[in-house]
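What follows is a set of structures for review.
What follows is calculated from the coordinates using simple rules that are stated; it is not laboratory data. Treat the numbers as computed from the prediction; the structure is a model and nothing was measured. Cβ atoms are built from the backbone, for glycine too; each structure is taken alone.
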Structure I
Amino acid sequence: MPPQTLFTVVTFNLMILFLPVAALLLFKWPRLWHLLLALYLGLLVGLTDLRTDDPQLPALLLITFGLFLGFAQPQAAWRWALILGLWVPALGFIASAASVTTAQLSDVFFSFIALVPALVGVYAGVFVHRLSSRLGNPGATADGMAAGRSRL
């Protein structure tokens, strides 16, 4: 089996295995949902980056996912950017070490630039959250979110 195929099979099965593990963790500790979602989305972005030569799609995904995570959990928002953005160089390094890609080690180190769109997205979400709560939107706070769901 070629290394590329083996890497694809292993990463796909790890993503599938992540779902029941996440479900068990959420059953026991429901407050972990932001972390588990960030880990899964970061892994998805990292795999997307390995499969494309253009950086636009991974950057768009990092900004988008970061926006939603920053809005949902604005406290210590930088951690969401790290969790999302570090998957790109981490998977690049693993793929390079496993000879799955032809990327050089310098390319892998350059992929740390993925933290920039992740930070932009996360802090855009924090900005929207704070702006929404300052303008009196009851759905912008945790209590308001619960109250908003009860009105539906």
Structure II
Amino acid sequence: MENISTKEAIRRGLWIVNGPIAVVIFGSLFIALRFSNTHPLTSLSVTAAGFVLGWTYWSFAITRWKLWAYSHVENLVELKKAAVKAYLIWPDDSLFNKTEIKSAREAAVENQLLENAGASAVETRRPFYLTVRGLVVIFIIGLFLAVFAGAHH
């Protein structure tokens, strides 16, 4: 088994896990805007469906990525911290970790990999601060809400 860097594992996770989620969510927002003038309920339904589909995809894909990354990166403590910082995974104590969908075997393999690396309980809590990415997301959401609200007046 070939080891890769934490940076490469994060990059791959962002493409494989978060990339499709962004396409689904922004695609649903685009479709919702298309219907916002004539069918507001359809617009709202499409937006909600995009969120649900995106989260469901994450719930499966993050498990696959973790199993792959945990078996290819040498320093799992560093990997977990970087993955939380990159918004790829949630901190260990987050309720959202319970939304991951994995089999009992996958959970056992993940736990064993973490235990073997001494990374079962890593302090991964991130401080709250606005990043450029966070400001862009807030701007896009605000723009969407403004266009959506303006379309109904």
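Can you spot which of I, II the value -25000 was calculated from, given it is helix-only ellipticity at 222 nm (-39500 (n - 2.57) for each DSSP H run of 4 or more, over all residues; to 500)? Present the calculation step by step, with values, prior to reporting the outcome.
On the way: I: -25000; II: -22000.
The read-out was computed on structure I.
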| remark: Re semi-axes √(5λ) of the Cα gyration tensor in Å, for residues 34-105 alone: value 24, 12, 8 computed from one entry in I, II; matching entry is structure I
| note | From the coordinates of one of I, II, semi-axes √(5λ) of the Cα gyration tensor in Å came out at 33, 19, 10; that one is structure I
| Where is mean count of other Cβ atoms within 10 Å over residues 50-57 largest, in which of I, II? | II
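Identify which of structures I, II gives the largest calculated value of distance in nm of label points 7 Å out along Cα→Cβ at positions 42 and 74. Don't jump to the answer; show the numbers that get you there.
Details: I: 2.3; II: 5.6.
Going through I, II one by one, distance in nm of label points 7 Å out along Cα→Cβ at positions 42 and 74 is largest in II.
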